[in-house]
Structure 1
Amino acid sequence: MEFQGKVALVTGAAQGIGAAVARMLAGRGAKVALLDRQADAVEAVAASLRVDGRRALGFGVDVTDAERVRQMIDVVEQELGPIDVLANVAAILRMGRILELSDADWDDTFSVNVRGVFNVSRAVANRMVQRRSGAIVTVASNAADVPRMKMAAYAASKAASAHFTRCLGLELAEYGIRCNVVSPGSTDTAMQRQLWTGPESEQAVIRGSLDDHRLGIPTGRMASPEDIAEAVCFLASDRARQITMHDLRVDGGATLGA
């Protein structure tokens, strides 16, 4: 129960990694606020956490809307208390070769994956600074450091959000606020499955693809959302109290630590 008495805000919490992070934080004692633009789905996840007296609120909010984000954070702190932990998980994936990528796909990707992280982090950090405590964890991707075919917008946006988070950690260190990054590899989520073409797709990801200049996964298994959630919770906890501006790779060795 290492998060007992703490309040956590998780974006992108309607499914996948975000939902896993919210469940794990709640299971370890936190009061949780779940944010996602899929209003019905995020409320369903929040409702599933409201057992045994746990507090969980779901908000249908688009992270690209800075004013709506600020309003939501006001409500969270009024209803649950001061936010101690922020997990930036919300993201979208638009595939396509660079020469064929549309302006809308590029802009939408950066709007959610970068501006969204900025909007939520800035709004929450302004509160944390006043209290001189807090932990922020951004879920990026191992694609931020290793080029990927047909993933330029996603990879570039994740590189931007990761480096933004490290810069934020440098600026907020004097206030006792730690900012870290978790960079997953292939993880069994809806986003991953949208890339699959058949029953052999999972094993194809694990084996890798020479044609796509992509290594396989040395551990021989794809990550579960809970694997990533464990890393997020560690960096958000007091066990990581001396860790900030760190990027924790959770990809089964798929990028050989690059």
Structure 2
Amino acid sequence: MDLIDIGANLTHVSFRQDLDDVLQRASTHGVGRMVVTGASREGSEHALALARAHAGRLFATAGVHPHHAVEYDDATHERLRELASAPEVRAIGETGLDYNRNYSPRDIQREVFERQLTIAVETGKPLFLHQRDAHDDFLAILKRYRDRVPAAVVHCFTDNADALRDYLALDCHIGITGWICDERRGLHLRELVKTIPAHRLMLETDAPYLLPRTIRPMPKDRRNEPMYLAHIRDEVARDRGETPNALTEATTRTAEAFFGL
């Protein structure tokens, strides 16, 4: 059974010259399907175009990352609603709150997050969520909508045990990336990943970001790509005391159910 990378930023400029090779390497390493993250209006349009160009292999999300919340206007909202109606778009997001860098004012981030939550409610599609250093506000807003959307995944989870318990209590899924391979920042995830129920755990690269620091040899360009999902799978399987094959099957089944693949 092949892996599913639930979060790959394949619209990134670094993939424009060799995307076909990237997809081939992913396939060679057992990554059969990928969900292309939409993080802006233009990025969501591009993600949908890639999904249509690689039908059955690539799928898309449609959303505006909190970094870009200041760019969100009524026209963007209507365009996201249109994109969300496409069958290739399998989730709404990447959306949420990011108080770490505050590229957009916090009040605007909260407003834009809620507007995208209404699209998920309207379309009946799951949520692909981002949260960094904003747990309390994020959770308070999500709680108001959670029972009106079919599912939600907290993408690239890097937070603490209390946050994990809060998300699992809301019946959220958890996305684990190569952050778990970072001996400086991700060691706590080695223990936390053991507590995530199998039917709530999914894997992602967040490529081209978050190249796992335990990869050897380290690629010279330090670009992450979907083929490294197999490396993340192996690390998580070891932490959970499972075989790679068992973890592949569990996370693939979970991702298929979540995204309707």
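General remarks:
- Of the structures 1, 2, the one that 8, 32, 37, 19, 4, 0 was derived from, the read-out being P(r) over Cα pairs in 10 Å bins from 0, in percent: 1
- Given 21, 12, 9 for semi-axes √(5λ) of the Cα gyration tensor in Å, for residues 154-217 alone, calculated: source structure among 1, 2: 2
- If mean count of other Cβ atoms within 10 Å over residues 26-33 is computed and equals 22.5, the structure in 1, 2: 1
- Parent structure of the calculated result 16.5, given that mean count of other Cβ atoms within 10 Å over residues 10-17 is the read-out and 1, 2 the choices: 2
- Value 1.10, calculated as Rg/Rh (Cα atoms, Kirkwood Rh), for residues 74-145 alone, assigned to which of 1, 2: 1
- Of the structures 1, 2, the one that 3.8 was derived from, the read-out being distance in nm of label points 7 Å out along Cα→Cβ at positions 122 and 226: 1
- Ranking 1, 2 by FRET efficiency 1/(1 + (r/R0)^6) of positions 34 and 210 (r between Cβ atoms, R0 = 41 Å, to 0.05), the structure that comes out highest: 2
- Identity of the structure behind 1.8 (criterion: distance in nm of label points 7 Å out along Cα→Cβ at positions 98 and 162, calculated), options 1, 2: 1
Throughout, read-outs are computed from the coordinates displayed, never taken from laboratory work. As the structure is a prediction and not an experimental result, all values here were calculated from the model. Cβ atoms are built from the backbone, for glycine too; each structure is taken alone.
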